[in-house]
1. One of 1, 2 was used to compute distance in nm of label points 7 Å out along Cα→Cβ at positions 28 and 76, and the result was 2.7. Which label is that?
2. Looking at structures 1, 2, which one was distance in nm of label points 7 Å out along Cα→Cβ at positions 84 and 116 calculated from, given that it came out as 1.6?
3. Looking just at mean count of other Cβ atoms within 10 Å over residues 20-27, which of the labels 1, 2 belongs to the structure with the highest value?
4. Which one of 1, 2 has helix-only ellipticity at 222 nm (-39500 (n - 2.57) for each DSSP H run of 4 or more, over all residues; to 500), as calculated from the coordinates, equal to -8500?
5. From 1, 2, which structure was distance in nm of label points 7 Å out along Cα→Cβ at positions 36 and 60 = 3.5 calculated on?
6. Assign the value 0.60, calculated as FRET efficiency 1/(1 + (r/R0)^6) of positions 12 and 92 (r between Cβ atoms, R0 = 35 Å, to 0.05), to the correct structure from 1, 2.
7. Out of 1, 2, which structure matches 15.9 when mean count of other Cβ atoms within 10 Å over residues 44-51 is calculated?
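Since every read-out is calculated from the coordinates, none of them should be taken as a lab result. This structure is a prediction, so every number in the text was calculated from the model and none was measured. Cβ atoms are built from the backbone, for glycine too; each structure is taken alone.
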Structure 1
């Protein structure tokens, strides 16, 4: 886990703010007993996780596709080819969402905007290094790629049986 205690606390505050603004139907499903802590989420989302990643095209139509992610410092980081349609969507409209889901076992959902992690970004080298370590090769050797992470405006989590998850 790369999260600092401050990052875990920040993620927990984000979870709490999101849950404070949900509707009654949603609150009846994602009850306090079905919520993982930020510590549990960070511990669980280690390694490559495939998320359903969504963007919006120029007509305002949603588009979703599977995409590799690494959860680093309490945020989903992603990479994709520069020629991918989603890159154009995000350059026009940075709004995006992602969900990591395993049936009714666990869900982690984030809505926000893309933050580009280009080579001159202060966090680029650490994130690039994490991706390189995870895959055993430099992602830039795969072709023209972009790194980005989701800057969250809302984020929530659910677990069918949270007691089965390590405390972190």
Structure 2
């Protein structure tokens, strides 16, 4: 669980660098897509940490394999609106990253990815991806507060168990 939180933090650092540094100098759709990919990876780790916490403390029997099932289970076990909103954003980002897209105004300030998701046109530009990243950072802090102490304690107990063997 602690490893999942650490990996999520690392992916968020990479996404942050892509959004705040790389996009400043390389305004291309590829950088936007790479940022989306890093954000999705971070969400994957956060979701796994929440599922492991639910398994340890809330009676979840098995952790599902597919992302859709993971999202459904999280919404079932956690009633916090922050979790529900971030799961929805996670699925939107996944759909965007897998869809066919058109890029607009490459190498300019208003570089954007245009795609159609569920019959709606979605636009990802520098401003929108920055908002999504900040939203995910708040979620990361929320998850760390929610399960951080438990994860540290469990990690400490596992290390002590290894030392005894």
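1. On the way: 1: 2.7; 2: 4.4.
Matching structure: 1.
2. Details: 1: 1.6; 2: 3.0.
It traces back to 1.
3. On the way: 1: 9.1; 2: 14.0.
Evaluating mean count of other Cβ atoms within 10 Å over residues 20-27 on every structure, the highest lands on 2.
4. Working: 1: -8500; 2: -24000.
The correct label is 1.
5. On the way: 1: 3.5; 2: 2.6.
Traced to structure 1.
6. Details: 1: 0.60; 2: 1.00.
The value was obtained from structure 1.
7. Numbers: 1: 15.9; 2: 22.6.
It was calculated from structure 1.
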